[in-house]
Structure P
Amino acid sequence: MVEILAWLEASALADTLRGLGIWTYGILNLAHILGIATLFGAIVLLDLRLLGLWRDIPVAVMARPTVPLAAIGFVLAVTSGIMMLSFNASEYHANPFFYIKIPVVLVGMINVAIISRLPAWRRAIAGQDAQGNDRGILAIAGAVSLLIWLTVIVCGRMIGYW
């Protein structure tokens with residue numbers, strides 16, 4: 001991993017970003033925060049709905065705006081995060097929170113792929129009636145999702161304090 005971090009820090013991307021001026025890192029940090037806020041804001045609404053809040057709002061109605069917003073936030077957070085990392089990537093090699101955050105982000109992506117393939121999710125976003133244990137399955141999916149993304153946020157914040 002140290003080699004990958006060193007490569008990123010010495011990359012043309014890093015050189016270009018460092019050459020853009022003193023405000024570049026701050027602007028990237030702002031983009032990262034906006035991406036995280038958009039991602040998590042959308043996720044928390046949808047996951048709380050999956051956990052059973054706001055049952056009068058169908059999952060399909062809640063998912064329509066939140067899923068695309070979460071995707072936009074994710075892309076913005078990852079893109080800006082990689083760019084920020086490139087500034088001083090070698091400094092992260094000893095940070096345990098960095099080594100927790102990155103795999104948990106990957107787990108989050110896998111979790112999204114799994115949830116989107118669940119029959120309970122497909123029925124819910126199609127506006128169909130719940131069958132069997134659909135509500136329980138979706139509640140577990142929402143709880144796991146919240147746990148994953150809260151872990152990412154906590155680790156991200158702790159990286160700066162290590």
Structure Q
Amino acid sequence: MEKIRNFEQVCNILARYERNPNSLISILQAVQAEYRYLSEEVMTFVASSLGISPAKVFGVATFYSHFTLQPKGKYEIKICDGTACHVKKSIDILDALKQHLHLTDKEHTTKDMLFTVETVSCLGTCGLAPAIVINEEVHGLLTPETAVQLVKDIQKSEALANE
């Protein structure tokens with residue numbers, strides 16, 4: 001992902017929260033929603049804008065699992081690997097998606113920044129096992145083939161949108 005050169009959106013977010021250091025978590029959530037991750041550059045800018053240390057901002061960003069310091073794709077795919085999903089072979093779905101998207105164990109985001117694939121401990125959708133979430137939308141009772149088809153449908157939709 002290209003380096004963030006313009007802090008205009010960050011400034012708008014800071015203004016919305018009146019540059020209040022007590023709103024740090026909300027500010028970071030809004031910044032992450034805008035840029036899909038928190039870069040070191042942005043966290044330092046937020047810290048100086050709020051008059052707090054960069055270490056405090058970084059500490060909050062690394063403490064809460066909701067925040068990410070790595071760029072994520074436009075579509076975040078979370079594969080449940082809780083007990084019910086694992087027993088129903090969620091790892092086969094993970095393997096199929098990684099193969100289709102040409103991802104490795106160390107690479108979670110596609111080079112085109114379209115997809116990020118991660119496992120999560122539990123989605124709380126045991127009755128739909130095995131399940132995945134794509135950008136907050138739950139898909140359950142999947143097979144590796146149906147999961148890959150969901151991704152293919154997104155890829156097709158993105159290709160059409162970019163024509």
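Structure values in brief
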| item | result |
| --- | --- |
| Structure from which 10.7 was derived, mean projected area of the Cα convex hull in nm², options P, Q | Q |
| Computed 1.00 for FRET efficiency 1/(1 + (r/R0)^6) of positions 31 and 135 (r between Cβ atoms, R0 = 41 Å, to 0.05) - originating structure among P, Q | Q |
| Label whose coordinates, when mean count of other Cβ atoms within 10 Å over residues 23-30 is calculated, return 17.5 (choices P, Q) | Q |
| Which of P, Q leads on Cα Rg over 2.2 N^0.38 Å, for residues 7-70 alone, largest value | P |
| Relative contact order in percent (Cα under 8 Å, 6 or more apart) - highest-scoring structure of P, Q | P |
| Among P, Q, structure where distance in nm of label points 7 Å out along Cα→Cβ at positions 79 and 103 as derived comes to 2.9 | P |
| Source structure (of P, Q) for distance in nm of label points 7 Å out along Cα→Cβ at positions 55 and 111, computed value 2.4 | P |
| Identity of the structure behind -14500 (criterion: helix-only ellipticity at 222 nm (-39500 (n - 2.57) for each DSSP H run of 4 or more, over all residues; to 500), calculated), options P, Q | Q |
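No lab work stands behind these numbers, since they all come straight from the coordinates. No experiment lies behind these values; they were computed from the predicted model shown. Cβ atoms are built from the backbone, for glycine too; each structure is taken alone.
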